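Got some structures for you, see below.
Each reported figure results from applying straightforward, stated rules to the coordinates on display, with no laboratory input. Quick caveat, the model's predicted, so the values are computed rather than measured. Cβ atoms are built from the backbone, for glycine too; each structure is taken alone.
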Structure P
Amino acid sequence: MSIIKIVLDTNIFINPASYKFFGETANSAFNNFLNLISIKKNISCYMPPSVYKEFLKFLGDDLNYKNTPFINKKPPSSYQLSLSAILFYEFIEQMRIRINKGLRIAEKYARKGSQGISEEQLIKSLREEYRIGTREGIIDSKEDFDLILLAKELEALLATSDEGLIIWAHKLGINCIDAYQLKEILEKTN
């Protein structure tokens, strides 16, 4: 019997479009997931400590700590993994494009001025458009990078709904699954 290794991203349990496969709230979804994996013998789940720490901030005191040992908190071997230089060239180019896109968005809002809308609404609109323009479709945190490195190191599935993670994981040959596929795997295995 081979072990299925799965690296878990926080968004599987905090994104309403994802957690609905395990529960009605983020907390119930994660606790239901923990109960499911606690009886599985051929599935090993992992979270880098940086992601687990981030995750605890979202769930707080409602987390079912007694079952968290079923999630291995393992940092990636950052100094031992090697990645292709082309990956860094592509990442740098993407960041340049996104920085320029962010600049164009800021210029648009500066020219626009308030035009009859409140300053608060203007800032809210600017932030949302800026976030979409500069952050969607890219890895934008050390936690994201830890997930990719750990999945690569373990030759594991990466459970995520983050489009940026999926794009960059695929560049490294990492298979990704969403929450629905994760639940299917859990239901079909011992």
Structure Q
Amino acid sequence: MAALIEAIEIKRKTYFEYENAPYNCIDVDVSKPTARGGQTLVRVKMRNLLTRAVFDRTFKAGEKFAEPDLVKAPATFLYADADGYHFMDQANFETLTLSGDVLGDDRFLLVDTLEVQVQKYNGNPIAVMFPAHVELAVASCEGAVRGDTSSGSVTKLAILETGMELRVPLFIKEGEKVKVHTETREFAGRA
């Protein structure tokens, strides 16, 4: 049986199960009572890992939650087709498939042979966890316009090999590889 987590023990990035679904704590705020006999309340901003919905809930400090059956499996991105996005599990060489709805905009970070972590809930893949930076090639970019630097705008729009649009510095040219920060989706340097 999985261990139980009390609401007062929930911290940022803690995983817990609530109403038979896995959740991830995004933010937490504990309010202690000022009067005697008052209850300590824990306000949790949480994300449902299956639906990606984010909402706030308030729990009493003593409420308990089960630990979800979450496993992170190292995997490599293989290809995408009409059925979804296919990854190879590095441990047992099985193919794991996630739909485009599950990946959302994360699909723009996927390139062949990219190594990621596939998160599984009860054995089924539910999410992809990326490394801090991904290297992508610039497919096309605007030319630098004279006078851009005087207005303080020293970036231009580039379209990467995956179709992602990114603001890059003026010195980046077509064909170059750039690092993209996977959390913020911003330029992080040349590769």
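General remarks:
- Comparison of P, Q - label where Kirkwood radius over Cα pairs in Å, for residues 27-74 alone is highest: Q
- Among P, Q, structure where Cα Rg over 2.2 N^0.38 Å as derived comes to 1.32: Q
- Source structure (of P, Q) for mean count of other Cβ atoms within 10 Å over residues 3-10, computed value 15.6: Q
- Comparing distance in nm of label points 7 Å out along Cα→Cβ at positions 11 and 107 across structures P, Q, the highest figure comes from Q.
- Of the structures P, Q, the one that 15, 21, 20, 27, 15, 1 was derived from, the read-out being P(r) over Cα pairs in 10 Å bins from 0, in percent, for residues 51-114 alone: P
- Among candidates P, Q, the computation of relative contact order in percent (Cα under 8 Å, 6 or more apart) that gave 14 used structure Q.
- Origin of the value -17500, where helix-only ellipticity at 222 nm (-39500 (n - 2.57) for each DSSP H run of 4 or more, over all residues; to 500) was derived from one of P, Q: P
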